[in-house]
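Every number in this text was worked out from the coordinates using simple rules, so none of it is lab data. The structure displayed is predicted, hence computed values, not measured ones. Cβ atoms are built from the backbone, for glycine too; each structure is taken alone.
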Structure P
């Protein structure tokens with residue numbers, strides 16, 4: 001029993017130390033605040049958005065940014081600010097769930113490949129086949145086969161980015177599984193499943209967490225690209241990629257329809273990249289500052 005408590009305290013201490021390092025990184029904390037604000041705007045979109053994102057006012061279309069419409073209005077007189085706020089719901093949801101799919105599926109396959117040498121070659125060659133195809137092209141193929149829609153878009157983006165998470169998890173598990181505490185767990189009769197879940201994964205998860213943070217930004221961009229190409233979220237549902245696709249037809253005569261959705265994508269992806277870099281530094285055990 002004391003050994004179990006000591007192990008728990010050690011894990012808590014490691015995560016507390018990582019949080020202390022992360023708090024010292026000012027840029028990472030600013031990025032975290034920006035992301036929290038974006039998530040809150042998405043969750044409370046009906047309270048934040050001043051107008052219904054479907055409300056049309058044809059008499060006030062192509063209005064440039066003003067007090068009544070901070071981002072202006074589009075070709076149908078709809079408030080762009082409201083549509084960008086509601087669009088964050090779809091874009092953030094797609095990014096988070098797509099990465100969750102990639103982490104769960106890819107991480108599980110990577111852990112199995114590393115722990116069971118007989119399956120290693122089979123699983124990793126299958127991952128190599130996936131990696132031979134560009135992820136965006138794979139996502140386009142999956143979306144074309146499954147059809148458009150939010151659910152299919154998340155599946156397509158998640159499966160197309162799965163191989164990189166499998167390789168990261170495999171490398172991390174191979175590093176951890178030969179350490180002494182894993183041998184001790186096996187020597188006292190712990191099953192393979194218990195060893196993987198309770199001992200290997202918690203100690204091998206840090207690199208996957210960093211990659212997942214960076215991957216959310218890539219997933220948002222991939223989803224926006226598919227929607228821009230007409231393979232993702234379909235109008236009139238607001239999504240940052242579909243907003244860009246609609247605005248490109250008017251980019252020469254009315255720039256707000258493209259610039260503001262583009263800025264939203266840039267801000268979230270940049271914040272995620274900064275936070276991912278901060279997490280990588282905070283979780284690096286070689287740093288002792």
Structure Q
């Protein structure tokens with residue numbers, strides 16, 4: 001399974017009563033279908049997955065699968081703290097037509113889990129029991145757990161673990177993993193501000209929240225890389241870096257959802273306790289996105 005290209009970890013649209021808004025799921029996916037995005041990650045961290053019940057995840061997986069164009073690869077965010085629940089969610093997603101599961105590093109018991117042997121045990125135990133392959137998801141800025149390149153290299157030899165989404169933004173770490181994993185294991189990145197340099201050093205693709213609001217800009221970087229137009233890739237990288245930083249690092253999901261509203265998608269409100277961005281943040285985001293096509 002090749003994972004080249006750009007994948008948005010799609011947001012979960014809520015109405016103002018906090019319920020998932022089915023028609024807006026269909027609206028957003030319909031617009032993304034018209035782009036060259038490679039597929040969709042459903043119920044990842046950008047989708048506020050920690051705020052969703054299992055039943056709500058099932059609905060999102062079902063609705064996105066029904067709305068997605070046939071050529072789009074469907075990836076389910078299924079990572080939970082326990083092996084049992086992660087396996088259950090992954091196999092349910094597989095039954096709905098999802099081809100890959102993105103599984104975050106377990107992190108609640110940091111003192112016990114922040115070791116190579118604990119992380120490799122978790123991912124092996126999940127991969128042994130799932131009907132579809134896994135992509136490791138590492139986001140240490142949020143989880144407080146940073147899976148090591150050595151652990152990833154070891155896990156890359158499991159036949160049912162085929163990729164990692166590395167969201168640390170650490171280019172040196174990306175390069176080390178690319179060098180040390182088994183041939184065929186794919187390293188994707190999750191940091192839009194370092195997309196072009198990550199592709200240049202060998203990343204297979206990217207899972208980027210920014211693609212929810214501005215897929216064309218990131219697809220342009222990908223295509224420039226694919227056609228070996230390095231200067232064009234860096235030019236577009238510079239154009240989007242500030243906007244990407246605002247709606248990921250600084251303002252997070254609420255800021256991203258506001259940017260989606262600006263660019264013709266439905267962002268809508270986040271789920272409590274997250275709250276919409278205020279007027280000052282709105283102005284800052286609008287200025288940064290001026291000229292960046294949705």
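Quick one: distance in nm of label points 7 Å out along Cα→Cβ at positions 22 and 54 came out at 2.2 when computed from one of P, Q, so which one is it?
Q
State the single structure among P, Q that was used to calculate log10 I(q)/I(0) by the Debye sum over Cα atoms at q = 0.10, 0.12, 0.19 Å⁻¹, for residues 126-269 alone, giving -0.37, -0.52, -1.13.
Q
Thinking of P, Q, which structure, once relative contact order in percent (Cα under 8 Å, 6 or more apart) is computed, gives back 24?
Label of the originating structure: P.
If you work out mean count of other Cβ atoms within 10 Å over residues 134-141 for P, Q, which one comes out largest?
For this comparison of mean count of other Cβ atoms within 10 Å over residues 134-141, the top structure is Q.
One of P, Q was used to compute distance in nm of label points 7 Å out along Cα→Cβ at positions 94 and 222, and the answer was 1.2. Which one was it?
Working through the options, I get structure P.
Please state which of the structures P, Q yields 18.9 when Kirkwood radius over Cα pairs in Å is computed from it.
Structure of origin is Q.
Work out the source of 15.6 here, i.e. which of P, Q gives that when mean count of other Cβ atoms within 10 Å over residues 38-45 is computed.
The structure behind it is P.
State the single structure among P, Q that was used to calculate distance in nm of label points 7 Å out along Cα→Cβ at positions 70 and 246, giving 4.0.
Q
helix-only ellipticity at 222 nm (-39500 (n - 2.57) for each DSSP H run of 4 or more, over all residues; to 500) was computed and gave -24000; which structure, P, Q, did it come from?
Among P, Q, the structure yielding -24000 for helix-only ellipticity at 222 nm (-39500 (n - 2.57) for each DSSP H run of 4 or more, over all residues; to 500) is P.
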